[in-house]
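Input: structures, listed below.
What follows draws every value from the coordinates through simple rules; no lab data is involved. Computed from a predicted model, the values in this text were never measured in an experiment. Cβ atoms are built from the backbone, for glycine too; each structure is taken alone.
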Structure 1
Amino acid sequence: MIAKALLIVHRREGMEAMKKIAVLTSGGDAPGMNAAVRAVVRKAIFEKVEVVGVYQGYEGLIEGEFERLELGSVGDIIQRGGTILRSARCPEFQTEEGRLKALEHLKEEGIEGVVVIGGDGSFRGAQELAKLGIPVVGVPATIDNDIQGTEFTIGFDSALNTVVEAIDKIRDTASSHERTFIVEVMGRDAGDLALWAGLGGGAESILIPEDPIQVSDIIDRLKKGTERGKMHSIIVVAEGVMSASDLSIILKHEGGIKARVSVLGHMQRGGSPSARDRVIASRYGARAVEVLLEGKKETAVGMRNHRVVDYPLQEVFEGERVLDETMLKLSKELSI
């Protein structure tokens, strides 16, 4: 009980010490980013902390594109896709000169901590800020779901639902015309989106970077399906493996199989966030503020076993993120 009381006192002291924080979104947009921004702003104001929004990500840090955010600034945005703070790639921030410009603007504004909402590249930028002495918290937001240390990133669930809905519609056409369709999905070098969408959409074959398979195996599976009377098939391929167009050429050349191609592209990033993403984003954003107020300097937030956790930012870049092998095995068993 004494230790717990001391911890509470310590946190209160941290809350009294930090008076002003900033929040930015960076990298590719993801549904739920706005919900995370809203949570950061409202949780901070609840704790009597001033919040500054940084426009255009790290570019905004360098250019000093800051605006004080109030409760009304984030009203009616929880349901909106994209990011009201906008986002931009910023090669200049990768230079020491660019980072020092950002640091100067932060000091001029009296900003004592920064919440960075984004993916892998955004987290690397956050790590560089931390090296300059600025307390940072990384909030994982990317449809790729490829951040080490968390089971789910903001935007993954929404993108997954978009892809599954597209597969359902494509299957209607595939069935009507007795065709094979190849659906290409995003994910960079991670196969989570393709695997989950393929399993949820009932795809006959799923190609992901983490589980290289021979095209001959796909051809054999398609031909066996045809022999037992199957009239159509869906193949899901992650962009990190190859393009759908290249796969269609290989299938025709090696197996005599004609396949139509559907590249979903950036539609996977857009649209209103799912209820799950809104809740996850709200929990992550609020926890990020708490982490700063607790005096932690270089941290990431995420989810493990359905619990929101925080952990050292460095862990994001250590080791390799492991795909759920049970889901991979299941997808193969159900697509026979």
Structure 2
Amino acid sequence: MDRAVTKGALLGYLRAFGVEKVLAVKSMGRGAHGEGWLIRTQGQAGEGEFVIKSVRPAGLGHDYPSDRAGMFLLALDTFNSLPNHVKALDVISLRADGTLGSVGAGKEYYLLMRKAEGKNYFEDLESFRTKEALGAGDVLKIDRMVRYLAGIHSLKKTSRGLYLRKLRDIIGHGECLMGVFDTYPRGVLPSRQMAGIEKKCIDWRAKLKRGYRRLCLVHGDFHPGNVWFGGGKDSRAVDIMLLDRSRGPWGEPADDVTALVINYIFFSVMHHGRVEGAYLEALRIFFRKYMRRTGDAALLSVVAPFFAFRGAVVANPVFYPELSREGRQLIFRFINAVLDTPEFDPARVNDYLS
């Protein structure tokens, strides 16, 4: 958080929420886009906790303060309308005099949220590295994610313009394919190869435009860090809580599907050099359950540009420095092979890597 944000400024703002004292401010960790801060408070109702999110000001389309304000205003507008999503409370601005308050007078912006409970799905993915097969709890969580996505994806909207915007954003948005490529350090992927992937995605955009009736309610960034389990009354720890809904409430279901599935591929490539064991089983189970529940027979013929964006994310050494050079090359092979294939086949995932 900006060093100008003091406990006094936080207290002055949070009094509207019944806070009488700010006990502690602690970083919850940094991600690709920014940082979360846990605010412990005291009030008449006892101790409480809030989360404030900040966004890194350079790159990914966040360069101007208005970019960051717009991102948080969209979050405030959409978080609370999605089932099981962590609640957003307000968009805060830091004023020139160091106080917090009105967005209109702001110089920097933050999102105030409730705290999520549980553990994110990255922990499950890391545990798969030692498993030859999934356990019952693992399959239960996949089923829970499928049911959740199938539920929101069943809510349709007729808007050709919004669907075309999603196709445009997945390629050209500062947080998506081109924006992610712009954050790559030199030498990771030659410019010619980046341009080749971008051009293939533009061809896919032209092909997919006629599918605008697929527009539905989406999360928009359904990756493992935003999918949390536990923290509720369900003894099987499959209560699901979502964080950081992104880039608008309406889109293409393939965006949510690939945001999750690319991680079965990424983690297995990182640990095994191919997709195998529990990761391969998880990928196949997810697709089988999702397609059976939704009846979306066209899904596999539209995922390619969305896989390209998600592949560019996991292959980015800025986001995932632990992936080896050889692993990155496998992900780039996967991206190009999927873009060159009319329809994705989950059974051929290792063929796309080779």
Structure 3
Amino acid sequence: MPRWRLLALAAMGLALCACSSLRYYAQAVHGQGELVLRRQPVRKLLRDPSTDPKLAARLSQALAAREFASRQLDLPDNRSYTTYVALPRPYVVWNVFATPRYSVQAVRHCFPVAGCVAYRGWFRKAAAEADAARMQRQGDDVWVGGVPAYSTLGWFADPILSSMLGWDDDELAGTIFHELAHQLIYAKGDTAFNESFATFVQTEGLREWRASRGLPPDDGRAQAMDDGFTRLVLDLRERLKALYASGADAEAMEAGKQREIAAFRRRYAAWRDAHFPGDHRYDAWVARPINNARLLPFGLYDQWTPAFAALFRESGGQWPAFYARVRALAREPKAKRDAALQGLLR
């Protein structure tokens, strides 16, 4: 699964604050409370002879990655990812994204702790779909995406979830690094900064984790395909943005929108066949209906990752020095922070 998968702050707003909708707040409190009540200590499960051996092996691996995160990556040393919750569903929450029909800008939702984000998260799929249907009736483009994991920024001891165990060992360890990075540093309302920082920690942390276990570096093929596909999607988003700014009437914009989406599908097929023949991992995504809202998650996770990589090098590859500089950036106004990150890219 590519890096733009939905996970990092999926339930931050809903778990930590009241909002205008009592129903939304109530489901948030209930959903987070359910996770707290269902947590089981991982070490206890590992000692229990009735624990399924496959589950025990995955939990043991996750716990080792959790300990590595604090010991070697200087990430928070707390109870997060030391407990396990078996969910009765494939995802922990479902995020609802929406845009106006002729815009690529998200309908944003603001919360006191998390700031403004481009989605609302629901612990029940039916509730997410009802929320999406409501916005669709208002004329918005909508998309609902399942979320395997999220961070509460340390407000709760986040557990390992059964929805996370479908990933391979690298993805599981990397996700733990990613989520703990959110607990360490978070700039309110700046999704690109937060996600890019956590993604860099995930990537570099995973490199160090593999080296510590005597494993070779990742060959980079999957990452190259993820990056290439993301560029194609971002190109489509820019084309649609230009179309919507053209001043054309609604009928012409709708026709143009469908032409751009059809052209994207052709570009994708040509790119795949030229660079990754035989690899069809994105075919199903491309074949499903595409609208503005479905494009929103792309680019959130890696806009500034090269800047953070440069900052890590300038910090001598030392995590404490790196975090100190990132924390200083997080305290700056967004415009000044963006300018500093842009300067690191030169």
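For the set 1, 2, 3, ranking by distance in nm of label points 7 Å out along Cα→Cβ at positions 110 and 182 places 1 highest.
Each of structures 1, 2, 3 was scored by distance in nm of label points 7 Å out along Cα→Cβ at positions 38 and 286; the highest score is held by 3. State the single structure among 1, 2, 3 that was used to calculate Cα extents along the principal axes in Å, for residues 94-229 alone, giving 70, 27, 24. It must be structure 1, since only it matches.
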